[in-house]
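Taken together, the values in this text are just the output of simple stated rules run on the coordinates, not laboratory data. Quantities reported herein were computed from a predicted structural model and do not represent experimental measurements. Cβ atoms are built from the backbone, for glycine too; each structure is taken alone.
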Structure I
Amino acid sequence: MAKGTIVQKIIDKHFVSGEKTVGCPVAIRIDQTLTQDATGTMAYLELEAMKVPRVKTELSVSYVDHNMMQNGPENRNDHLYLQSVAAAKGVYFSRPGNGICHQVHLERFGEPGKTLLGSDSHTPTNGGIGMMAIGAGGLDVAQAMAGVPFRMAYPKVIGVKLTGSLSPWCSAKDVILKLLEILTTKGNVGSIVEYFGTGVKSLSVPQRATITNMGAELGVTTSIFPSDANTKAFLDAQKRDDKWVEIKADADAEYDRVIELNLASVEPMAACPSSPDNIKRVKELNGIKVEQVIIGSCTNSSVRDLAIVAAMLKDRHVHDKVTLSIAPGSRQVLEMLSRNGMLGDLIAAGARVLESGCGPCIGQGQSPADTTVTLRTFNRNFAGRTGTKGDQAYLVSPEVAAAAALTGVFTDPRELGMKYPEIAEVKEFLVNDNMIIPPQPAEASIEIIRKPTIGRPPENTALPQNITGEVIIKVGDKITTDHIMPAGIHLKLRSNIPAYSKVVFECFNEDGKPTFAERAAMVRDAGRHGIIVGRDSYGQGSSREHAAICPMFLGIKGVIAFAIERIHAANLVNFGILPLVFANQADYDKINEKDAVLIENIREQLAVDKPVKAAVQNASGGEFEIELNHNLSEEDIRLILAGGSLNCV
């Protein structure tokens, strides 16, 4: 067990119950929560279902940053509900246009040493300020707002020792891409990454936040930096100096694993299609034609990021075969750029300025043309996430993105023949919080606005004695929550579970054949239970709990895979779906779609510390038995037996 680390110290301070042994369940107190509109509507509906009159956290914030496009009334209906329920429940409300939740929270609310639980997988962004910031499903966040401690596995701590400093044209984005090359996107469940070493002091808070943001792609619980003089300088510049405290690991801190990285050795890098860990050096990609460049997202849209791009583009023009779009991460960033003239430089160079929100990162506009390359400073490039089937999306730093925008091809920025822009750290940010609405007093009478598209959390039944299952779909490795529940044009359906459920696993539907949703519903309506079979790293990516809610609505009772990622596994438990793991991975090859899976006496089987036994009957008539493991805690089992957390609450 790691000792003397920042992680251990914060957990100790917030510890409620459990065993402080790696892998064992613990419960910790949550100080702050955040939600965003795509996940927040359901989270607040769940909070209402718990009959909680007012949140019990130190601070909770509801952001609108995902569903900004208002094609039809659904998104605005959600926004009105979110604003009114925030006022009623004691929650701050960040209005549409104020910025991306992680960027704004870092700027205006994040506090070193505090715990933050957010209904978005990139909540670890705030680890850059020394918070233990964890992404989770909306129901876990709703329960945290209700004062329920957050349950997690006591983590293994991976220490990343940084030395040296970054060379010109190399960035914090390249640091996390290098770490993704080392650790990949799988096999890191139950770990937290903690940065330490002499190289830490060379990184500003925005640079650190870029690194912790994309720590989500590693599959770790969160990532964290110390709170030091650079953190204090950032909070001073945000006029929040009273929130600073020093947080650092002990000099003799022990880590479960140590990775050493000399920042001076880091090169410009890119994540190639279609996974954040498909890493190559930019110099290996030099000359590939680029048609689209987008700079923004919660990963790379700070003042510093966009100032570098503005300096590179000043008095130059975007290549005539490239479209360049810029999405400032917050209204603070946008207003500062507009006042210091840098926004004018970007516009003069031919950049299109987008709203301060998530936008293209979640497939909400700016989809690339067929068979063309798009460079994005985002955090994910899962297949089809851009909204274009067969997309060729690369993840790069702002420097690499701007170089391609100027040249029309992948270009190592060190070869531009340009002097690297010297960007001074901001000494005083422009603070204007008039688009953050504080909650109303507890005694105020607030009408919660519910338009016709606002649904309710679906109900589930208790786990049956016997699961009489049928395999609805069999999928491969690295199935993301984007595969399970597509975003993009469907995102506006998130408060309407019956409608959103129709597009579960839409990417695997075949023309002329019943969809996944139709097949699952037929099995459900026949009184049987749906089963999903996958391979390694099932459920990676977003925290969207709809990837559990909608399958539950369609009658899914179990997911069987080689490994199931942390947030998705927790969401499955929260909605009464069994997350099971093959004891013998060779059994995966024996199972096919439409096979019958019978798990008898499942309630009793879960009560003993033994593998779950299941009988499989192939559609062709063959029969065999398989064993399935799980790492469910006693509390997890209690929730699953009841049919999910809401049934217990």
Structure II
Amino acid sequence: MGMEKYPHLFEPLKIGGVLFRNRIFAAPNGCQYLDYGGVPSAAGAAFYERKAMGGAAAVTLGECVVDSRTGQAHAYQILLDNPQALPPMSSVATAISRHGAVASAQLQHCGMYSHLVYERGGQLLGPVDTAIPDVHTTNNDGHEVRKSPDGLRHVRGMTEEEIEELIRAYGRAAALLKQSGFGMVMIHAGHGWGLAQFISKSLNTRRDRWGGPDLENRMRLTLAVIDSVRKAVGPKFPIEVRISGAECTDTGYDIDEGVAIAKLLDGRADIIHVSAGHHESQYATMITHPSMFLEDGVNVKYAAEIKKHVKTPVGTVGALTDPAFMEEILASGKADIINVGRGFLADPDFPLKCRLGMEEDIDRCMRCCECFALSTRTRRRACAVNPVIGHELEEQYDRPPRTKKKVLVAGGGVAGMEAALTAARRGHEVILCEETDKLGGVLRCEENVPFKARLGEYLDRQARRVMEAGVEVRLGTRVTKELALSIAPDAIIAALGARPVKPHIPGIDGENVFGAEEVYLHPEKAGDRVLILGGGLVGIELGIFLAGLGREVTLMELLTELSDGGNMVHMNALRVQIREKNIRLALSTKAKELRRDGVLAEREGEEVFFPADTVVYAVGQRSLSQEALALNACAPEFYMAGDCVAAKNIMAATTAAYQAAKDIGRL
């Protein structure tokens, strides 16, 4: 059993008057699903409840603003100063606590980054008078965005009276949460938000008791907030304080100051939650939310160092997915609590799976950042490997199929495996045909890429699940119209995928020219100097892979910018890698001829030659839609899923396949 294998992970923890059933806490996620007035909807409550059902010891609501008049950054934050917030917050607390988890909420004020306040005509407030770039163009709530005439958003330093009112606002918010049934609160004093701005030595140059060179002065607001919250909630109600152990920026503080901050919190906070980074830095925000290019537990070192200097329980967070690693962190005394954010999106049941000894069945976060990308674009929650996330309320009322069917799935890639697995779990008889000799599809070519290690694990796990679910798998079998008719299925799900586009450029058939898939499978074919045609995600990631192997890489793109494929957060991580690995960019550049010694191209009306030993094309995918549609008349029910509809990403493939399988047998 997992309890015997992970004794520290499942050791209960008593803090104040609250008992936590294990050491796995669900780190703050913003709600997204809000009713009018900035309070969680029923869907929002279901989102947090699902984590509690999966075995988390505590579940924390993120981005709960204590004063929306001065501290709101965007329209999708929970507003604790809404006079009608009590009933919906109580519903969320009940949804979490009835499954044995402790309900918590992150108290936040966004300080000088309260962009929505500015865009609605208000004054930005911070520690001191300053200005920030006027970079925001939309506020997502229907209001016309206020633009600054000089390209800057001017911030005014808070007055003594405003600081005192902010302190009281934290207390009022905490009192509301306790009344609602929450068992803990988290005060957010990290990542560059409001309290962190006062803690910052480079920013907070006030000359009064609230700032300046003295850390105790810069910490005065955070400590006063803790006192205000303590007065509101009483002596045995846990108060967690989140800090950046280091801000990881040129002007931010390092771990030495992080330790000093923690020492001032020692004995005042009940838990010191040690994160890292700063949300306004392209580099540091990818440490706060570690990208796939960083090692597992990249921020544990900050918690471990702080724990040496304090008696208060310390939590760590960031890129933690392996229960054995979590156990080692606790057993070695690096931290007392493991906080997990995206891992609960990938698999909200992972604490329960660990406890039951089902570690191999855990869906681990791949750190692809698709959850961030979709949340930013649509304000919905989703995960590339978990199609249920964002639909928790629907799942609570899910109905089994009315009739059980024989289902033929054509294609054994990401979409095909998800479709077969979901259909089998719903009781259908499933036959899965895959043209190659292995399940996993085209993404198998990337499974040995170091920063894609979780991808290979995911493909293997899905393939194993398909076999264990009783699906009849036929490898080396292409689904033709004749085969489909001979099987006589009640339903077909076509998941044939897509194939790379081969551009029509003179020299494309040269011996030194390859498609991206072939180079991923055989990187030894790439010479010392590689030019990649295509500045999309496939080309960029291939370039990073090859640069990591010591190749000199140039990315050539016809457009003026690289394409993020709709995933701007992952693109932040890619830009960091492009810079660190010295990958050269040739933007607004069109390849005219591919030669043995390089590429003749055109840029701004002039010919330019780029020396290269190897040319790799990654210019897009052609959906196998016509091949899929050829099966349309071979069964009463017909569905298409994945790249054969439109070549997108893992999230789009799994979501479509999951829903197609659920639609079978409704009549």
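Taking 0.30 as the value of FRET efficiency 1/(1 + (r/R0)^6) of positions 98 and 578 (r between Cβ atoms, R0 = 41 Å, to 0.05) derived from one of the structures shown (I, II), identify that structure.
Details: I: 0.55; II: 0.30.
The value was obtained from structure II.
Match the computed value 7.9 of distance in nm of label points 7 Å out along Cα→Cβ at positions 178 and 506 to one of the structures I, II, and report its label.
On the way: I: 4.0; II: 7.9.
Structure of origin is II.
Which of I, II yields -7500 for helix-only ellipticity at 222 nm (-39500 (n - 2.57) for each DSSP H run of 4 or more, over all residues; to 500), as computed?
Working: I: -7500; II: -9500.
Checking each candidate, the match is I.
Can you tell which of I, II yields 3.4 when distance in nm of label points 7 Å out along Cα→Cβ at positions 42 and 570 is derived from it? Please list the in-between numbers first.
Values: I: 1.5; II: 3.4.
It was calculated from structure II.
When you work out mean projected area of the Cα convex hull in nm² for each of the structures I, II, which one comes out largest? List each step's numbers first, then the result.
On the way: I: 27.1; II: 31.0.
Checked I, II; max of mean projected area of the Cα convex hull in nm² sits with II.
If relative contact order in percent (Cα under 8 Å, 6 or more apart) computes to 14, which of I, II did it come from? Before the final figure, lay out the partial values.
Working: I: 14; II: 11.
Here the read-out was taken from I.
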